[in-house]
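Input: structures, listed below.
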Structure 1
Amino acid sequence: MTKQIGAPPVGASTWTPKEREAYANDLDDPRTLIAVSVASNRSKADKDPTQWLPPYAGYGCTYVTSWIADKTRYQLTVDPAERTALAERLAICPDQPITITLAR
C-alpha cells in the first residue's frame, strides 16, 4: 500500500470496528506484539512515551523505534509532547534505520 502524499495522519478514533480489530490482531510486523510481564504491562497501561518508557534502559531505543514504526505503519498522529519525548530518546540512540510497511 502506498501512502498518499500530503494525506494527514489521523487517530484511531476515526477507525471502523473492522480496522480496530485488524490493528489489535496484527501479527504481520514482529514489533507489534511483544510479550511482557504482567507488572510491566500494568505499569505502561495506555501511556505513551511522554509518560512511560521501559524500565530496562537497554531496551529504550528498540521501544522508541518500534513506537515510531507502529505509528507510521498505521498512519497515526503524534502530538507535540509525544514528538518531543521521542526525539529526546532518539538523540541518545545510535543511528539505526527503521523499515516500515504500511498497513493501511
Structure 2
Amino acid sequence: MDTPKLKPYLTDNQWVQAWNEIDIADEQGRSYCMDRLVEFEDHLAILDYKLTLPEVGSEAHDKYRAQLNNYKQELGRIRPDKPAKAYLISAKGEIAEVI
C-alpha cells in the first residue's frame, strides 16, 4: 500500500472522495462490486486488486479488461461528468492501467 505508484490511490488522501467495496447496478439490475473507486478532480479511478498482474493479451487479462470496461461503462452512465480510468493492482504494489 505504501509503494509510490499506489499512494495517490490509497494513502495520499489527495482525492475528492474514495470508496472501498462499492456496489453499482446497471439498468438491467445487475450488480457490480468494485474493489475501490477514487474520485479525483478530473477523473474517476477504478482499482481492481489481484495477486499478480496478468500478461497483456492473456485470457485472464482479457477477462479482467472486459470486467473493468463494464464498470467504466456503468460509471459513465451514473457519472457522465468525469471520465473513468481502470487499473489492476498486484499484491507486490504494481499498477497497470487497463484500456
Structure 3
Amino acid sequence: MFAVIKTGGKQYSVAADDVITVMTLAGEPGDVVTFTDVLMLAGDGEARLGAPFIEGVTVTAEIVEQTRGPKVISFKKRRRQNSKRKRGHRQDLTVVKITGVSA
C-alpha cells in the first residue's frame, strides 16, 4: 500500500519504511509526525483519489534528522561595470522515515 502526500508545497509518493527528505518540519529526531494531507491511496484494489484530500487517512512518520541541503551559489555579474554579487544558500531539510499508512 502506498500513498501520495503533500507537505512543504511538494508531493511525495510514500510507502511503509520509506526514507524521504522534505522541507523543514518542527521537531527533534525521534519525534513522530502525522501527515493528514493525503491526495491518493492505492494498493488494495481500487485507488482512492481525494478532492483534494482523502478524509480519515493519515500517514505517520518518524523524524530521523534535521539537516541542510547542498550549497547553491547565486552569482550575478554585470559586464564592464566592475559589479558582481555572490551569495550562497543552504535549504533546511528534514529526513523522515515513514512508519505506516492508516486508512
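Determine which structure produced the value 19, 39, 29, 13, 1 for P(r) over Cα pairs in 10 Å bins from 0, in percent, for residues 18-73 alone, calculated from the coordinates; the candidates are 1, 2, 3. Value 19, 39, 29, 13, 1 for P(r) over Cα pairs in 10 Å bins from 0, in percent, for residues 18-73 alone corresponds to 3 out of 1, 2, 3. If log10 I(q)/I(0) by the Debye sum over Cα atoms at q = 0.12, 0.16 Å⁻¹ is computed to be -0.50, -0.71, which of 1, 2, 3 is the source? Source structure: 3. When distance in nm of label points 7 Å out along Cα→Cβ at positions 58 and 90 is computed for each of 1, 2, 3, the one that comes out at 2.5 is 1. Taking helix-only ellipticity at 222 nm (-39500 (n - 2.57) for each DSSP H run of 4 or more, over all residues; to 500) from the coordinates of each of 1, 2, 3, which one would give -11500? Label of the originating structure: 1. Ranked by relative contact order in percent (Cα under 8 Å, 6 or more apart), structures 1, 2, 3 are led by 1, which has the greatest value. When distance in nm of label points 7 Å out along Cα→Cβ at positions 66 and 82 is computed for each of 1, 2, 3, the one that comes out at 4.5 is 3.
Every number here is computed from the coordinates shown, using simple stated rules; none is lab data. Fair warning: this is a prediction, and the values are worked out from it, not measured in the lab. Cβ atoms are built from the backbone, for glycine too; each structure is taken alone.
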